[in-house]
Structure I
Amino acid sequence: MVSIVATLGQRVIENVSRVMIGKEAVTELVLVALLCEGHVLLEDVPGVGKTTLARAVARSIGGDFRRIQFTPDLLPSDIIGLTYFNQRIGEFQFRAGPVFANVLLADEINRATPRTQSALLEAMQERTVTIEGETMRLPRPFLVLATENPVELEGTFPLPEAQLDRFLLRIQIGYPEADEEVAMLARFQQRNPLEELGSVTTPGEMLQAAAACREVHVDKELRWYIAEVARATRRHEAIELGVSPRGTLALFHSVQALAALRGRDFVLPDDVKELVVPVLAHRIILSPEARLRGRDARQLLEEIVETVSVPVEQL
């Protein structure tokens, strides 16, 4: 089953690469989130392809795609939907919001008020929506790709820690290399390749692949290693609030998915090291002294990884 995950993942990565040139590593991380049925926070400057990536992934898996432009006047009902009285038939009906999709792009999520941001909490964690006492399930797989502009802060509302903790990964797309940007100009010269992008798998196959990832073996010593990395964030003097148990579990499932995408039925310590920053950096809060000294979460996590003993195979 692991070989099926790797084959499926390669198909999706190659398909997305027809549109996103040189961003295979980013696409792989989005696939990790999909296979873990988690969500991704894309924190990057405008114009690097966040919306294009979301659309390309949705088309590649054959899923429904919806986009919400978050603004200060956005209401929770604009996200989850509402019940209205249909005068023509004389009864109440439910009009589903854009959250009822396989891939939901929450564009500039930090521009909405905290009340509206929190409307996504139940959907992201439980994959359900409750309206007027009735709970409805969302389609599966369900992936929220939320974007933030780290430069423009005027008129924004920082995401609360409770919502940040619901995101499996926080990643950056980054600018393309020179040769990648030249290749992009040639590829987009006559048409947008996204318009012709087809699916290479189905939502059902993605769910089967997600189930297969849970079978990936994680050695007992590696489980201790993952837990110790998380516990080290709670003891670090420069960190005010360390990683929660939800974060530990997120790292555990993420390394399983990464190993499966790379064709292995077992996890390596390098898998853990590679995912520590994208999985845990947004889950810790630095102390005021650390922030004044200009330290950041990435730097502290890299220090922790260097200090925690890596398990080695016994000969």
Structure II
Amino acid sequence: MTSTAETPGRRPQAKRRVGDLVFSGSAVGAGVLILVTLGAVTVFLIAQGVPGFVADPEGASLLGGKTFWQYVGPLAFGTVWAALLALLIAVPISLGIALFISHYAPRRLSQLLGYVVDLLAAVPSVVFGLWGFLVLAPAVKPVYAWLSENMGWFPFFAGQVSVTGRTILTAALVLAVMVLPIMTAIMREIFLQTPTLHEEAALALGATRWEMVRMAVLPFGRAGIVSGAMLGLGRALGETMAVAMVLSATGAVTIHLLTSDNPSTIPANIALKWGDGGFGLNVNVLIGTGLILFVITFAVNAIARWIVNRRKAFSGAN
């Protein structure tokens, strides 16, 4: 006699519908596509950029008699320096805006500010470049003169002030405005996910709103703050047109923020030099600098992921 009872220990198999198969296949395909695209970009940069590493200075006019590493060193310094300055400016502002939207502003105002922040992220970089070149650079010249006069003893503000205002600090200010929306959006969403019971418990114990934010919201959103900051740093590292339009670069390696001697960045240098040296070994040199930027960005993202993974046990942000 055949028994209809299921075999002990065997889990029943759910019937797989066509929609489930299509969805799972699409998800797997999208994930594989990202890996394939990243691999293709990596192979292209290595194949086309490595010849630039060993290019003869006499054969590549773009190098100007320097070796590749002497050429790319100041560019890498300027890229990291401008991005770090932008991050230093943007993180406190983004944190304050996100906290105001999520825990201080009235509901209607917070919704409006949230829409404005999201729309600001859609502004093209060339618009920020025009604003920085035509509006911000002339406006900050009196401020730079005051900083040089009253704080010139500090190394960052030493030296002769630029007459155009197109300095590395101006470029960093433009980058800070550009990365504000994405950083603010991430921090805002993380702060809104703070468990209500944690907030109510802090308030019930007599904490003020700021003490509640400091003891409940900020610890919960620590990983999200780091993630938003690193994502903004990656955006600042790769920004091209806004920096190329605002920064008056001379290729110098300096920490002075207000002078006319400014380091350039790798993306801006590629955009500005491609038309002049877009053939032969010059192409390999420019692609080689792009490979260096790729490695820097990859390292920044890897460090950010490591920091977030270390903190995720203490936060619901990941």
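Remarks
- Identity of the structure behind 0.10 (criterion: FRET efficiency 1/(1 + (r/R0)^6) of positions 118 and 182 (r between Cβ atoms, R0 = 30 Å, to 0.05), calculated), options I, II: I
- Read-out distance in nm of label points 7 Å out along Cα→Cβ at positions 166 and 294, computed value 3.6, structure in I, II: I
- When FRET efficiency 1/(1 + (r/R0)^6) of positions 94 and 110 (r between Cβ atoms, R0 = 25 Å, to 0.05) is computed for each of I, II, the largest belongs to: II
- Structure from which 60 was derived, percent of Cα pairs over 23 Å apart, options I, II: I
- Origin of the derived value 2.4 (distance in nm of label points 7 Å out along Cα→Cβ at positions 22 and 270; candidates I, II): I
- helix-only ellipticity at 222 nm (-39500 (n - 2.57) for each DSSP H run of 4 or more, over all residues; to 500) from the coordinates reads -21500; which among I, II: II
- Which of I, II yields 2.9 [distance in nm of label points 7 Å out along Cα→Cβ at positions 46 and 78, calculated]: II
- Among I, II, structure where FRET efficiency 1/(1 + (r/R0)^6) of positions 174 and 262 (r between Cβ atoms, R0 = 25 Å, to 0.05) as derived comes to 1.00: II
- Of the structures I, II, the one that 16.8 was derived from, the read-out being Kirkwood radius over Cα pairs in Å, for residues 126-229 alone: II
- Computing relative contact order in percent (Cα under 8 Å, 6 or more apart) across structures I, II gives 28 for structure II.
All of the numbers you see were taken from the coordinates with simple rules; none came from a lab. This one's a predicted model, so the numbers in the text were calculated from it and none came from an experiment. Cβ atoms are built from the backbone, for glycine too; each structure is taken alone.
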